[in-house]
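See the structures that follow.
Just so it is clear, none of the values below were taken in a lab; they were calculated from the coordinates. Treat the numbers as computed from the prediction; the structure is a model and nothing was measured.
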Structure 1
């Protein structure tokens, strides 16, 4: 079953097209990574898929519900943790959770049990009476996620949840994401970290300048580009990249160089796929190639 479908989903601001004909299907039960350069259209796409911004044209569904014509019904299936913390800084963790539960119209008799269950899952028991302002970034993220899933949504949108966190906090949050997914929540993750996508996601979409340029599993996308990468530093100090289906063909290419000290062979990774499709510097134009597997 597809938990999200989009067909030619488009968002324009005047003459500027932020998202251009986005068409994709996302399966229920997985962790979907949505990546792209700054300004590529990630956040705009998320805003449309979470009913926060109406599309200019096209169609989309969440859990089979039309997001355009029945967005109020769709909201009950959606949770979202935004990049910027949207908690009340001056009240306690528990009070924030109660506030969000009431916003989602959860019956009073169920709120206490729901909060105990989720605070235990997130390891927040000893922080319940502390104010948000007193917490570190990682613990604030945990509270935000609890507030986003207090109504038991089918899908949770996480917009760059680990931005600005230290390495330890990032890895703790990764484990929580895996746990939420294992417990039945589909995850839609936007991030700038390719290692995060490789570690967590079973499917990846890459967007560039408003257009979807790749869609598939992480390993599939790497193999489509070429399983083996060869880096070569030329006489001007610039690094060139070539991709090959196997080590033998890569070795044949390496033999063409008289000097081997500036040549390196390695396995292709998601960062290679991302950079080949979106450009290796901020001024680069995309290649125009589209990968769908």
Structure 2
């Protein structure tokens, strides 16, 4: 086994996930049996000693039925994201831009008049984008890079890189699409935020997310692909994430107090008791918690430039 980013074999097992428990939690959320997507084995949670990428093994991606079920959740797709505003600071109206994993083209709506092209594997996403006059093609970034090398001033992806199984191939193709001096903009869930401490956060696990990105890992991309890191920016915890952040914080504090190590998935009585205390803490402070005291939020945005 090798790291899906840097190809190193310097790997350590940081934990395991019970497939039975994972499938039960997805069943509760989506009313769907995801165990059919796996090989019938528990999953290992790995960390690369060279680039600090965290990933699950085996890596399993959701199929069309899985994502169709997710789309029924009212909060799953958002037209406005904090990272969109963050990314716009690095884009000019003259830039030729490619967005990978663009969905229905919500980011294009924030770039009026821009020379925009989107890629998405969902035919339905393409239909919705075309209804708004947004150009979208249903093909992978690897295929697109062969046809359009050194074409774009900006290549961006928002909440996509955590889903892929071959990060090296995805990023290499993205860089190949860039002109010299072009910018690669990536937004992913931050492993250096409260997200790392969330318990039973199944959407941060397969078959939804396969990769987890720390700041150190994101910075390693520059060396791997001969890029320069221009910016690495964390959002603050968004208001709708405050209850989750406070609950994670309280859970961590209670577990440390009682000397309990917290697994990523947990249905035990001990966790339910800890979670009850954490939920009370969250409800008490969610309305009055000072915004200026909020730490790093869900998303980190990194901007690279191509030499």
Structure 3
């Protein structure tokens, strides 16, 4: 099968592309940066550029794995127009090319942020109520996928990812690399509010597995993807303290507007098409710390 991966040079995309190559897929990477994986076709492209994207579709992909996006929640509050332009317009342009070229399936990297605050576990049936422009942009893209899947017979799947972490993520500004940099004196770290806000942290290899299983199963609809285990920011700081052997004592600052209090996901629906996470947070943090040390 020929698979086009947008964002295939990024943190998750690189891990996913490696797995696809290992499993014998023919992979076309569309990204602004060159891929770090050998044995793939590459086309440098902004997904909003329809003409440039048409060249990439000359490779005749059968399926699309769409990860390219602006992903910073805080930046989305500062520059919402740019976030909507990339995440919504870019997705629509990509879907239109997929339709014209007869692609049979489309798997999209969405986020639990489309749900917003939920008093119960996030599942396939959780309604959308985003609290930030980032969450809203992903919710809009999910709606586009639903429409294209319904009208044009394309299997369309939105994977609502929780907080993804793991090796090779050191250029990102997410919480795990920021904590590791803080532990080694390479940066500041502050806890918003009381630190009891909780999240589900999912290992990058489990996310790559979810994409491939969704691709193979032709699953449709929306599906939460996480570890199934949620912990507070305070607990995460303690886990990082344990693996780094540093007594981390971050300062507390005011809570951010739009931040969800908690994220807890129900994975029972994903088990029907074969996804179950393999890596729990304590083991994943230890593995990620060793990778961080190896590149210092």
Label whose coordinates, when Cα extents along the principal axes in Å, for residues 22-157 alone is calculated, return 50, 39, 30 (choices 1, 2, 3): 2
Taking 16.3 as the value of mean projected area of the Cα convex hull in nm² derived from one of the structures shown (1, 2, 3), identify that structure. 2
